[in-house]
Structure P
Amino acid sequence: MVDVRFPQLSDSEPDAEGIVATWFVAEGETVGTGQLVAEVQVDKASAEVIAPAGGVVHLAVAEGEPLHQGHVIATIA
């Protein structure tokens, strides 16, 4: 099982909260390594999250749910 984490987007505020703005995959969907899985946002910064491994996605948070940078947003098994 591989964790997919919210990337560090704010160096000046490492504890800043952000959200998963958009999921590009659904619960239980199979993804390949390097596939786009989500877009995340902190304040006005955003980033794409890429699958670090291939497998079945298990979402850990909902779109719009506040969470801290570095938090696990999904796992891939």
Structure Q
Amino acid sequence: MKELLEYIARSLVDDPFQVSVREVQHGGGDVTLELHVAPEDMGRVIGRGGRVANALRILVRVAAAREGKRASVEIV
């Protein structure tokens, strides 16, 4: 999941070296992925009306479900 989010985010932004993903484990197998990007790339990751961010969240949620886990994405 972490690698998937990192790969997609690096494809979207102008400065892929500033993309990082931190994985935070919660009880019960829940995972929160914190996506960090450069401030000037924030608009590209969020998208118009949050469409890109929602698509990223859905993709990560589906990948987690295939592994029997629950995941969420936070853009920091």
Using relative contact order in percent (Cα under 8 Å, 6 or more apart), single out the structure from P, Q with the greatest value.
-> P
Origin of the derived value 12.5 (mean count of other Cβ atoms within 10 Å over residues 28-35; candidates P, Q) = P
Origin of the value 0, where helix-only ellipticity at 222 nm (-39500 (n - 2.57) for each DSSP H run of 4 or more, over all residues; to 500) was derived from one of P, Q | P
Taking 11.5 as the value of mean count of other Cβ atoms within 10 Å over residues 20-27 derived from one of the structures shown (P, Q), identify that structure.
-> Q
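Read the figures in this text as sums done on the coordinates, not as results from a lab. Keep in mind the model is a prediction, meaning the values are calculated, not measured. Cβ atoms are built from the backbone, for glycine too; each structure is taken alone.
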